[in-house]
1. A value of 21.1 was computed for mean count of other Cβ atoms within 10 Å over residues 25-32; which of P, Q is the source structure?
2. Comparing P, Q, where is mean count of other Cβ atoms within 10 Å over residues 57-64 highest?
3. On relative contact order in percent (Cα under 8 Å, 6 or more apart), which of the structures labelled P, Q is highest?
4. Suppose distance in nm of label points 7 Å out along Cα→Cβ at positions 49 and 81 works out to 1.3; of P, Q, which structure was it derived from?
5. Thinking of P, Q, which structure, once helix-only ellipticity at 222 nm (-39500 (n - 2.57) for each DSSP H run of 4 or more, over all residues; to 500) is computed, gives back 0?
6. With Cα extents along the principal axes in Å derived from the coordinates and found to be 46, 28, 26, which of P, Q does the value describe?
Structure P
Amino acid sequence: MAFVRKQGKTKIMWLPVTVSTVLTKDTLVAWSSGYLVAATASSNPSTIAGVVKKTIAATDADYAVAREIPVEVPVEKNVVWTGDVTSGLVAADRGLYCDLTDAGTVNRGASTLDNVQCTKVLSTTKGEFIINMGAEGLGVIGA
């Protein structure tokens, strides 16, 4: 369950994370009250910040410390990411927008917030996507 950059230009930004928050490397993070949290099925595309590049576990020494973490963010439109899908991705899904199941998985059966656009089907559970995020996410189709 991850988003890994396949094609396009990105950069790493160090952004503040919510204290005592568990995150998994290569999953989406979203802004909430000025800090990052794991993206969810209800995260609006305009709040998605990027893909976190470090796992944060409750057992980490700095888990309860205010800090910044590395986040991979696109610096151009249409950056393509390989991502996991709950199930059932088919060729007819190319070009369609889908929601998230959680921070690391696409829900191809839902299209309300339209967090990602499918560009290629790799299998029924993996595809390539353009993530509808940040300022570009303001043009969300479903919201």
Structure Q
Amino acid sequence: MKTPLRKRSAFVAWAASVPLALAIPAVVWWISGVVADGSMKNINGTFYVIVGFAMVVHLVSYLITGLPIFLIRFKNPDSKIWYLPVSLASGTLIGAGVAFFVFLALSKGSSFSGMWEVCLICAGYGFATAIGAWLQRPNPQTS
């Protein structure tokens, strides 16, 4: 049962969404390791370093993009950002958009090789993050 809105801060709600927002991509990474290898026996430490780095980048991205949304919109449970289709679309677009602009900045526009794959992966991260955020949305009945 959710704590009533007036007793929950936007930061606490955001923090409560972080574990799920990170868990979904972590499970996908784990499954991709099993599928790619056939089992997890032959995967070396590099795979885990990559997954760990991806989780840290995801957490920082969610801090920069998700926390402001919670801080600005949490007190308004009727805000359109809390409607599931809007949440999922926003998260997906933010994830892909951040990846696109970071990719452009790092490559300085010289190479677009691999950009669409990176944007698609980050769109997936954004989608998963939106699910975690939506589950911690303010409840209009308790406001």
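Values in this text are rule-based calculations from the coordinates and carry no lab data. In this text the structure is predicted, and so the values were computed from the model without any measurement. Cβ atoms are built from the backbone, for glycine too; each structure is taken alone.
1. Values: P: 21.1; Q: 14.4.
Working through the options, I get structure P.
2. Details: P: 9.6; Q: 15.9.
Structure Q gives the largest value of mean count of other Cβ atoms within 10 Å over residues 57-64 among P, Q.
3. On the way: P: 27; Q: 42.
Looking at the calculated values, the largest one is Q.
4. Numbers: P: 1.3; Q: 3.7.
Going through each structure in turn, the value belongs to P.
5. On the way: P: 0; Q: -25500.
The correct label is P.
6. Values: P: 46, 28, 26; Q: 50, 39, 22.
Traced to structure P.
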